[in-house]
Structure P
C-alpha cells in the first residue's frame, strides 16, 4: 500500500490492521471523540463508536459461509448495482457485487473544518470476475466523514462504458439498538410502501414504525430524513439522505432469524436496518460518462422528553 497514505493515516490517528474478513485488512481510526473501523473487503464501514457510547452500528458474530459471495450482517454493506436478487441471473449473489470485492484506499485527510476523511475506490477493471458478471465498466468511490457525533458516506458510481447502466442500490445500514421491540422509526407516516412479507402488497404507513421485528418493507418516494428512537440506549439517531428515493426497513424477526445460517438466533434483537436506497420503482439509469451520488448522513443525540 502507498507509503504516503499510511503516513497520512497515522497522522489521523489511524492504522491498517489484519482482519478476519476474507483475510483483508481493516482501517482503524482512534480519535479522542470517536473510533471507527472500515473493512477493505466490500468497503464496509464496520463500526462507529462516539466516545462514551455504544457502537452506532451492529456486527453479527456469525461469519456466514466461507465463500466469495457468503454474506455477513454488520455495519454498512454497499448493495450495488442491483438491490435484492438479480433479475436476469438467479445464481448471482444477492445485493450486487460491490460488497464482495476488495476496495482500495484512495485518499486520507481532513475536511476544512478538521473532520476526518477516508476515501475508498472500487474499479471494475481491477477485478476480472466483476468484468465477467457485469460487462459495463464502472468506478465506485466512498467518501467517509467522521465527527464526534456521527458520520456520513458519499457514495458515487461512474459509468465508464458506452452503454446506459441500469442501477438499483442501497447503503444497507445495520443500526445497533438496545432492543428492537422498543425501537421506533419516525418520519415515514403517510408514505406508501411495498410489504415484501405479504406478497409485495402496497400499503400506507400509519404513524411510527414499532415494534421493529419481522419487517421487510420498501418505502417509495420516501422523505430524506427519518429518526430512530432507541428507548433502551436513550438516544436518537437521525438518518438523512440525498440522491435516494427509497427507504428500506428490515429485521427478520425471531422465526426467520432461526432459519438463517448466516445469523445468530438472537441477532435480530439488537439491530434495525434503515437503508438509504433506490429500489423497485425507484431504480434508475446512469448514462455513459455520467455519475450518480448517494449520500447518507447519520447523527446521534440523547433522547429528550419531547422525543419520547
Structure Q
C-alpha cells in the first residue's frame, strides 16, 4: 500500500511536466502514483484567479529521502531539482484513486481513456481503452502523446503493411496502429515480460489482438527477424538505448522509405539521437517537442 508522499511546487508548467515525466519514466523505481495540480493564486472578486504555480505529488510504497530524490532528478534532467517535502497521507489506495482521476486524452484521431470514462467517450474507431497500471503508456505523458500524434500525421500520407512497436509497454501504440492502418500486421516487443502480458490484455480489450503479436525480447528477437523488414518502426524508449540500437533498428527498417518514430528523449538529447540515425542512413522528416520531450520521425534513404 502506498504510504509515503513527497511534494514540490514549481512555478512554470513546462518545468513541472518535465519533472513529472522524469519521475514517471526515468526514475528507478518510479512512484506508485503521480499527480500534477495547478496551484491557484489570489484574485480580486471580479477577476479570475491566477495560477500561482504547479504542485507535484509523488506517492511511494517505500520511504524516499528527499535530498536523494532531488539529486537523482538533477542528474537525470541536467538541471536543479525543486525541493521536495515529505507529507503523511491516510491509508487509502492512492494508485487506484490517481488512475480514476486521469481524464481522457485526445491525440489527433485517437482518444485514450480509462474504464471510468467509457460511458463519456464516443466509442468510435479512435477510442482506445488503457488503464494506468503496471506497464508504461496511457498518453498522459508527453512521449506517448507525441507518438500518437506522429502516427496520426503519418496516417494522413503513408500506408504501412508491417509495423514494429519496439518497447511496446502497455501496447497503446500498437493498438493505435491497428486503427490507423486497417490491413497492417503489427509486432510488439518488450524486454519486460509483464509489459508483454499487459499489452496482450489491452489488445484483447480493444479488439485488436488478431492483428498484433506481442513477444518478450529485444531487437534481436526471432520474431523480429522473421517479420523484418518493417516499413514503420516505433520506439518509445530512452535516448541512450535508442542511440545504442540505431544500427539494429536500421537493419530491420525497410529501405528505401522505411519510417522510424523515436521518442522517450528529452529535448536536449534529440540532437545526439538524430545524429546516430543519420549515420545509419536516415533523414529527418520532423522533430516535434512536447513539454520538454521530443519525438523524431525519420525516413531511411536507399
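Here are the numbers for this structure:
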{"quantity": "For -9500 (helix-only ellipticity at 222 nm (-39500 (n - 2.57) for each DSSP H run of 4 or more, over all residues; to 500), calculated) the corresponding structure among P, Q", "calculated": "Q"}
{"quantity": "Answer label among P, Q for the case where P(r) over Cα pairs in 5 Å bins from 0, in percent, for residues 56-127 alone, calculated from the coordinates, equals 3, 12, 17, 13, 12, 14, 14, 10, 5, 0", "calculated": "Q"}
{"quantity": "Identity of the structure behind 28, 25, 19 (criterion: semi-axes √(5λ) of the Cα gyration tensor in Å, calculated), options P, Q", "calculated": "P"}
{"quantity": "Value 1.1, calculated as distance in nm of label points 7 Å out along Cα→Cβ at positions 248 and 264, assigned to which of P, Q", "calculated": "Q"}
{"quantity": "Origin of the value 0.35, where FRET efficiency 1/(1 + (r/R0)^6) of positions 8 and 64 (r between Cβ atoms, R0 = 30 Å, to 0.05) was derived from one of P, Q", "calculated": "P"}
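Here, each number is a calculation from the coordinates, and none is a lab measurement. Note that this is a predicted model, so its numbers are computed, not measured. Cβ atoms are built from the backbone, for glycine too; each structure is taken alone.
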